[in-house]
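> These are the structures, in structure tokens.
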Structure I
Amino acid sequence: MEEQIRLAAFEWLKRQVQIYGNTLPRTILEKGFDFQGQTITVMGPQGIWKPRLLKSVPLSITTVSGSPYRDSFNEEGLLLYKYRGTDIFHRDNVGLRDAMNKQIPLIYFHGITKGKYLAVWPVYIVADNPNTLTFTVAADDMSSIVNNRAQEGRISISEDDKDIKRKYITSIVKVRLHQSSFRELVLQAYRERCAFCSLNHAELLDAAHIVPDSEDIGDPIVSNGLSLCKIHHAAYDMNIIGVSPDYKIMVREDILHEIDGPMLKHGIQALHNTNILLPSNRKSWPDKERLLIRYEQFMNTG
């Protein structure tokens with residue numbers, strides 16, 4: 001039954017991501033889901049969480065935003081997750097060690113901002129490090145669960161291949177963490193509104209980089225971001241719309257003279273020479289040096 005609970009939890013999380021997007025509110029994670037008439041919570045007050053229907057191996061591990069537990073990634077790109085306390089034989093630590101020995105899949109929640117989490121599943125404990133009081137955690141995909149069953153049926157899978165695959169998937173997770181954190185912080189600064197049109201639907205908003213993250217000063221920080229709805233994000237990226245260092249929205253000259261439907265007229269052309277919405281905290285305002293770099297690119301387009 002424990003395997004069924006884990007699979008049900010994974011399927012439930014998949015549905016929640018479809019509803020809420022990549023970052024999930026803590027409230028729904030603590031509320032959980034119904035499994036054969038009983039409630040299964042996927043997150044609890046402790047970082048290492050085991051619902052009462054599970055015997056010893058936890059269901060999830062959590063890194064809270066701003067937590068004193070300094071979970072980090074090692075040189076190989078795998079997650080280092082802190083023990084519960086300093087007692088290596090604490091039941092939670094023993095439970096994770098058991099998950100490692102039996103290769104039981106877990107869920108990892110990473111706090112992006114207060115009350116919002118990126119969910120990653122399945123993840124596996126791949127090493128126990130008593131000297132540093134940490135477990136090493138690797139992400140995988142759902143095929144790993146099928147493969148584990150296959151191994152029981154004597155179809156072996158190369159450990160080297162498994163290790164390479166998990167390192168690759170975990171590296172993608174690390175990128176997702178940075179992207180999700182950037183998005184949530186930018187949208188929070190702009191009160192979940194588009195800086196161009198004030199659209200107030202978070203599910204339709206992106207965090208747009210002013211200077212792309214591929215460049216030296218393209219840091220994933222709020223002052224290098226703009227909260228934009230998807231159509232204005234695309235228009236900004238394609239240099240149809242620019243933002244001057246004095247926070248003016250400028251529409252490219254050739255676009256201003258186009259004649260098309262109401263979306264072009266009211267959604268883009270009407271923005272010309274208006275001011276962007278700015279965060280209430282001045283420290284979060286777009287960096288003028290970065291705006292200038294991007295605006296010069298805009299002016300040289302078309």
Structure II
Amino acid sequence: MMAAARDLEVHGEIRHDEPMSRHTSWRAGGPAETFFIPASIDDLATFLAELDADTPVFWLGIGSNLLVRDGGIPGVVISATKMLKHIERAGDQRVTAGAGVPCTQLARQCIRWKLGPSEFFAGIPGTVGGALAMNAGAHGGETWERVESVKTIDRGGELHERTPRDYTIAYRSVKGPVNEWFLEATFRFDPDVVPSMDEMKNMLERRRATQPLGLPSCGSVFRNPPGDYAARLIETAGLKGHRIGGAEVSTKHANFIINRAEASASDIEELIEHVHETVLDVHGVSLRHEVRIVGEARS
């Protein structure tokens with residue numbers, strides 16, 4: 001018999017009405033009805049298998065590309081990144097990394113192993129799982145260009161081994177089997193490419209110089225349209241520094257919206273929409289946002 005989340009016995013931790021502002025880089029958002037931190041893949045698989053099939057499930061990474069509305073997330077939020085931190089060689093040119101491994105850590109380790117091209121991973125401000133989910137990229141490289149295979153878990157707790165042929169991959173877009181979540185990926189690198197620690201450090205330095213790091217944000221809010229840059233369109237529309245409530249378009253990088261003063265999720269979402277509409281009016285370009293917006297509005 002399937003059970004409600006609060007009735008399940010787990011080895012990990014279950015919390016109720018957990019503020020999602022603690023788990024997103026914007027430091028905003030309402031509560032998760034139930035918040036589950038599994039102790040192991042077996043614990044996760046058992047939880048999913050026994051959970052009532054009608055209970056909504058939301059898979060959380062480190063919340064670096066996520067806006068949770070002020071009404072919060074119904075059902076269960078699963079935070080499994082703490083148990084998916086492994087990274088290991090899988091052959092001469094291959095590396096297996098858990099979904100919870102920060103992309104910067106993956107870049108550093110691949111460079112130590114002289115596996116390239118891998119420096120671009122340092123420019124992705126999230127985890128391997130998040131990079132897989134959206135085909136994140138930086139400095140001319142994209143995550144799925146390096147993917148050989150992935151391991152996933154489905155809504156019933158079953159594990160699957162999949163290859164890129166199981167997915168439709170595009171710019172900042174990944175479509176594949178529904179109700180499956182990434183647990184790990186095996187990446188293949190090129191034998192004749194030697195990565196550079198100096199190049200990675202230069203990438204990180206460029207990020208520090210051009211982006212408002214250290215302030216609550218989600219990174220780039222909008223995708224770059226073909227042949228142009230979202231930041232340029234936003235800046236030339238006169239939106240740098242524009243504020244709604246505690247949310248502000250960064251004066252350092254126009255494609256960043258920062259939580260300047262205890263912004264609510266509705267402040268941030270309203271500012272995202274204002275930027276979209278203004279750029280459309282000024283330039284005739286309809287920007288698509290990279291950030292994922294989930295949850296319910298506050299009633």
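> If you work out mean count of other Cβ atoms within 10 Å over residues 188-195 for I, II, which one comes out largest?
Looking at the calculated values, the largest one is I.
> Given 1.00 as the derived value for FRET efficiency 1/(1 + (r/R0)^6) of positions 196 and 268 (r between Cβ atoms, R0 = 30 Å, to 0.05), which of the supplied structures I, II does it correspond to?
I
> Using distance in nm of label points 7 Å out along Cα→Cβ at positions 20 and 164 for the comparison, can you identify which of I, II gives the largest number?
Going through I, II one by one, distance in nm of label points 7 Å out along Cα→Cβ at positions 20 and 164 peaks for structure I.
> Looking at structures I, II, which one was helix-only ellipticity at 222 nm (-39500 (n - 2.57) for each DSSP H run of 4 or more, over all residues; to 500) calculated from, given that it came out as -10500?
Label of the source structure: I.
> Same structure again: For which of the structures I, II does the calculation of FRET efficiency 1/(1 + (r/R0)^6) of positions 28 and 116 (r between Cβ atoms, R0 = 35 Å, to 0.05) return 0.40?
II
> For relative contact order in percent (Cα under 8 Å, 6 or more apart), which of I, II scores largest?
Once relative contact order in percent (Cα under 8 Å, 6 or more apart) is tallied for I, II, the winner is II.
> With mean projected area of the Cα convex hull in nm² as the yardstick, tell me which of I, II scores highest.
Largest value of mean projected area of the Cα convex hull in nm²: I.
> Can you spot which of I, II the value 19.8, 59 was calculated from, given it is Rg and Dmax of the Cα atoms in Å, for residues 124-219 alone?
I
Values in this text are rule-based calculations from the coordinates and carry no lab data. Treat the numbers as computed from the prediction; the structure is a model and nothing was measured. Cβ atoms are built from the backbone, for glycine too; each structure is taken alone.
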